[in-house]
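Got some structures for you, see below.
Rule-based calculations on the coordinates, nothing more; no lab input. Keep in mind that this is a model prediction, so the values were computed, not measured. Cβ atoms are built from the backbone, for glycine too; each structure is taken alone.
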Structure I
């Protein structure tokens, strides 16, 4: 099992460590509810150094990215970030990812930890024009500093005006005394904040600097448990749960990153699916009766017939109610539709709601 450069820090802080995507990762420190509230109301720090980072460089870099991803990367310019996915050839998704335009011939692709090798091999097979590909995952650390006080907490560590940065943009500059740190106005919590990329050898010093600067704002370390509840309240997909090799981006509500203005892997089949309409949809639902939905629980109709399955579920710390995501037959996908979650043999009432759950 791999460690990040900050594993010893997490252990010294009393984190409960668990295996995740081949890494030894902190799932919680004080507790999921406390950590969740810290990010929603103030500021928290996640070590997400397990994520994968690839550099694609050269004349054909954009053409390669345009072919392998569903979104239109030609809209990117230096300093701009884009969310996208890698469609496979059978209608599903290889992975979802974030693309950074460093300059017109250089791009940073950030992929899920569990898919690093899979994604590298997938992209490589389409690299017929000799684009220079470098996997920098093992030497790159990544912290997500998230929450409404994130800019205030971090501003003293950099000359970059954090408050004026647009969502899904980034800048490179000096941070905590180190040069060439990439600061990105991105995150997967819906609470605002930044993601900070730097070399592994700077990890301890940058972590300490962030926590010292964040003390007046009640900054806390946050584990993967709260990362999951925060993203679920926003209705954000988690690869391996809500999207995978067998889920279409159109079924998953990712039509907004599926642009048919250019050809890409399997675009013809996906365009045909869009025109015909999808047979099932990923929906958000709230429990009406008592019960917590969990991954793979069956979703049934009033007569008990299976109409889908739960992909993610939890007790929402912000809303104090049980929420979930799941695929259902299209007929049950409208807002307000009553559905039932089969929990240990009992069919528990729920209703389809508009995403995000937390506003």
Structure II
């Protein structure tokens, strides 16, 4: 039903400004009656970061930036939702227009610049819905004008850790000048150490909220080596691979391809999946990974799992295929597990990581 409605509405939605359509979609999902999705196939049940997921398919950060539509998104059948990026203080982000559909490429370029209603607004919304359950993570970012961006992450962690099921340290957005500098090994070491200390302080002897690290797809392998080494040394709980890319593949056909910002959607699939496989090989199963970037079908989601992802996330593909994609991806993943004669999809995590890292089997 949802897929059919989207097919009818898509021409109208795509005639709207991309950001206006995004805001309308979030508002509609926030206002819609809470749905109770059908029970997931038990083969999809996944354990990661000490959490139990009914299915491994999540909504990526960037869709619900201000935690306005968490329950609506969970009602679509997602196994988890990640809201944000959230900054300590409200900030408007970059000037408009700042979101562009690349229709011929089934891709999106955005340069939002971490527009955020701020930590307190998000905290209040998360607290108000906390008793309703569902796994909800929060993506953390620094204010553009901050004089101590590392301190921003500690402030966010201290405030939001008690209200989230996991937190993601986002140092990979390309739209905040200088933010990716925090991916450098020494800066990252200090950032993770201070964030984990703030997390421990917020727990006060109680539950430790899992802390994840989200990285860019544009890293060199030596840069990846350094980041994984820091993450392992500091005891991070997981990594998210990957954010949007500043690269522009020659295959892009849309007239919007020259816009500045982060590219997401179908063209991101191959580079992000290869980086995921490279990360999996370096992590050596010390902690789980979330695979993001270019998922637009059950086949691409399954490729992320074969590359090393315990969980997957998407967002941009719904711009072109609508929310019915959630159900399609879950059904396809369950089919792949049963085709392999397995009782759990998770048994296939990383099966083809070495081949995918070499550029094969994608």
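Give the label, chosen from I, II, of the structure having the highest value of distance in nm of label points 7 Å out along Cα→Cβ at positions 93 and 125.
For this comparison of distance in nm of label points 7 Å out along Cα→Cβ at positions 93 and 125, the top structure is I.
Comparing mean count of other Cβ atoms within 10 Å over residues 173-180 across I, II, which structure shows the greatest value?
Ranking I, II on mean count of other Cβ atoms within 10 Å over residues 173-180, first place is II.
State the single structure among I, II that was used to calculate Rg and Dmax of the Cα atoms in Å, giving 20.6, 63.
I
For mean count of other Cβ atoms within 10 Å over residues 45-52, the calculated result is 23.8, so let me know which of I, II that is.
The correct label is I.
Any idea which of I, II comes out highest on mean count of other Cβ atoms within 10 Å over residues 133-140?
II
One of I, II was used to calculate helix-only ellipticity at 222 nm (-39500 (n - 2.57) for each DSSP H run of 4 or more, over all residues; to 500), giving -12000; which?
Numbers: I: -5500; II: -12000.
It must be structure II, since only it matches.
Taking FRET efficiency 1/(1 + (r/R0)^6) of positions 53 and 269 (r between Cβ atoms, R0 = 25 Å, to 0.05) as the criterion, which structure among I, II has the greatest value?
II
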